[in-house]
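Engineer: The data blocks that follow each hold one structure.
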Structure P
Amino acid sequence: MQDIVDHRDRSLDPEVKSSKKLTAVIDIGSNSVRLVVFDGPSRVPMPKFNEKVLCGLGRDLGSSQLLGQDAMDQAMAALRRYAALVNQMGIDRVLVAATAAVREADNGSEFVADVEQECDFNVQVLSGKQEARYAGLGVLSGMPYAHGLVGDLGGGSLELVKVDDHRIENTATLPLGALRLWQMDMDNQQLADYLNDYFSKVDWLSELKGKNFYVVGGAWRALARYHISKTGHSLNIIHNYKLSLPEMLETISEVKELSDDYLRAMPLVPKSRVSTMRTAAIIMEQLFTIITPKSIIFSANGLREGMLFSELKKPVRKRDPLLEACRDMAAREGRFAEHGEEIFSWMKGAFYHIPEKGQRLALASATLSDIAWLMSTDYRAPQAFRRIFRAPFSGIGHKGRAIVALAVYARYRGNLDGNAPEDGLALVSEEERGHSLSLGLALRLSHTLSGGTIGILPRTKLTVEGDVVVLYLPEDLSMLRGVHVESRLNSLAASFNKTSEIRIMRDR
């Protein structure tokens, strides 16, 4: 195992990392107006408050160049409420961005002037390029290794962004929002022809054939929610939900034929998105005739997260979002100083064979291995599993979070029995189940041996020598072996189908 421990320069952390510092982002979109209050900016800002109102500012853009009066009234009412909330919350920093509908409408500037006067906001009307860039950065903030095409489908526009090597490359913004096109009332063939006319003008799209497609936007996320509901997928989290091209095309085909009443009855499908789901499905289907993506990966992060991400220093941006979130959680909820890196380094001797992707999951598991100490002993394992399995982590897929959650469950329980981990077990193979168990048993041994404190593990050594898992102890720590250490070393070795031995390192 290579060294992936991140010895961070804490001086790079923004001052606003303090939990007392909050940033509000207000997104005046073509379909919704939303307020999100983040505890940041930081590498992994957590939303403290999130509210949206579907106003439909871009509803008439397909037939008119004006924002509708009813939509503006609804938006203004929502924005007045948001202004009052951020004032009461004591938030000093408020970012307000308006997108396609306000940008394109003839009365958009007048609406912005009214908002600024009534709400005391400084509204930034984003250009199409800015909107696309922030959407791309939002995806990169949660999926730093994204390589392919980002598509952000809003109510008034579609942003397309080529991402690679942690950066934004090409961008395009097109007047192809789901709400706008739905109101134009074209039949399926007319809509497909209309879309193809615009897509054919983006000359770099064909370069992305066979690459991943990263999905942003409420209308497209509704398609993922439909698929999760239909298949009974065990984790109702959109971020990093991944479908193959055949699975996505089958979903699109079904949604195009289903009635609104049927879609509204689906447990996870937002009723407010049903009217535009078929339009959104056809937009994606037509785009796929050009890019033919390898996989379709849904992102919970978008423009708002991208705005915060853009303000971070480059060294902070490059930090791993999964490991950063795990460290933050461990610092808040662990007993002693967070020492996941120490545990991970100690475990290397027994898990030297796992690839780099597995190393990240091992380090994440080690970092989170003490978060349930406050719970009653009977509930530590299931609470730890649920806490991790459902946490709003970035930079990890559904299978990866299952492996981490199962490992920490096994750290507390010593096995993977019980009802609690069933949802996680449904996402992993038998081999991955065995790996999760071994990982958890190594974590269990590490905490038993060290008492959960730092400084002991580096003086000991865990290794695999042929058919034996060996724990080396220095002579002055030989009294730490104990019956529990021996028992848990035996359990770890048995998970590898090996025997175990404790050896004392004599002073020379």
Structure Q
Amino acid sequence: MTEQPLIARPFDENARLAALHDLALIDSAPMREFDALVALAAEMLGCPTALLNLVDRDQVWIKASNAPAPRQVDRDVAFCDHTIRYDVPLVVPDLAADARFAHFPLVTDAGSRFYAGAAIHTIDGKGARLPIGTLCVIDTHPRSLNSAGHAALRHLATLAEALIAARRTALEAIRIATVGEELVAQLAAKDRIFRQAERIAAIGSWRLSLADQALEWSDNVYRIHGLPFETKPDLDSALAFYPPHARGGVAETVQNTISTGQPFDIETDLVTADGRAIRVRAMGEPEQIDGTVTAIVGVFQDITSRHRLEVQLRRSADTDALTGIANRAAFDRELEAAMARARRDGTPLLLALIDLDGFKAINDSLGHQAGDDVLRLTGQALSQPWLRGCKAARIGGDEFALIVEDPRFVAEPDELRLRIEAALRIPVEANGVTMTSAGSVGIATFDDQCHSLRDFARRADIVLYAAKRARVGQRRLAAVHRAA
């Protein structure tokens, strides 16, 4: 029997092994989604054995199997080593008649006669697409594989890649979640929910034929869209599920893959048939014949839960936990952006720095709980409706700031200062004792002499400390008058 005329494709073996081990899959617990996938492969392709394998340096690890199988096989006598080297689906109608494989123990001892496998890829940290394993089926009788079988094998391999990509995304989410013990605990809970969503296969596959624009969806793509299975969508009706702000970008992405042959991986908004707004991830790559793109195949995933978690993480990273307003890092970004707008468009800009007077005395006399109450109430005072449009932040222990771009306030900075000072007179009570917190305010106007954020802040600092000295002087003068 004639061997398939395949040519091995070069890749960086060390990078491939690093990408495989980064996934932490080899020694992980059995994964039900992989077990379900190989069971589906065996059923669809009519073979008694289906395997999901990971190709290590010297061993091939059998990660999932629908039939009894060893945990590992030497790589040099494994069919899958050839599959990843060619990096195209490998089909061997009769292993015993193929000189490449006839001497393998799986043929001579286990009686394997038919093999069909497709490589499974992952994307490493440098963006390289590397083969790390295979999805394959094996039979003890020689046989062939029709075009439907070839298509099913490709789709199943793509689905396996999507499951692995989802795991990699979840691992990355865990690595970047370093925002405090409570948030880490919340992230772990969210991550468990996301993993459960993976296990129930919130992923589907699709194929777009370019010749007739026929669109094929798996059951889960229908479920994500909220459509009955008997619906036959075309490309235009599928694009209609994307809101107007996203539709053009999705269409352009698909067209770019058709034109260039480059795969795509995008996340965007989608509105289901029953009106639910969700977040989805779509991945696709071209099918080519003689260098011509004839179809686009890919996977589709509902990532709403993960997206909400990422938004929550970003919001938490920019928010002061005690006051609920922006923290120092978010304030610096907002001020840099406001200064850039003022330089570019000539828009007005003020910076108000605020230092609480008497805060230490309240902390020392009434306790830290009362001090925390002052800080929370200060955050609320700087978020009142009349300051809507201004950006408030806590930038230090008892230091606050306000970015002001409203022309009404910029035109009357003294009036703005008086209103802020009035809003910052905050009484607090503990154990029958009431004390009042107040605040000194320094307001600076942005102009061409403010070359950097530090220059602008220094200008406001000078005004602030002049205001504090004036308030101290007023208190001392008042005390002299009372003594007289």
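Just so it is clear, none of the values below were taken in a lab; they were calculated from the coordinates. Not measured: the values here are computed from a predicted model. Cβ atoms are built from the backbone, for glycine too; each structure is taken alone.
Engineer: Given a computed value of 25.5, 87 for Rg and Dmax of the Cα atoms in Å, which structure among P, Q does it belong to?
Structural biologist: P
Engineer: From which structure (P, Q) was Rg/Rh (Cα atoms, Kirkwood Rh), for residues 268-467 alone calculated, if the value obtained is 1.18?
Structural biologist: Q
Engineer: One of P, Q was used to compute relative contact order in percent (Cα under 8 Å, 6 or more apart), and the answer was 12. Which one was it?
Structural biologist: P
Engineer: For distance in nm of label points 7 Å out along Cα→Cβ at positions 108 and 388, which of the structures P, Q scores highest?
Structural biologist: Q
Engineer: Hey, another quick one. Looking at structures P, Q, which one was mean count of other Cβ atoms within 10 Å over residues 372-379 calculated from, given that it came out as 12.9?
Structural biologist: So the calculation was done on P.
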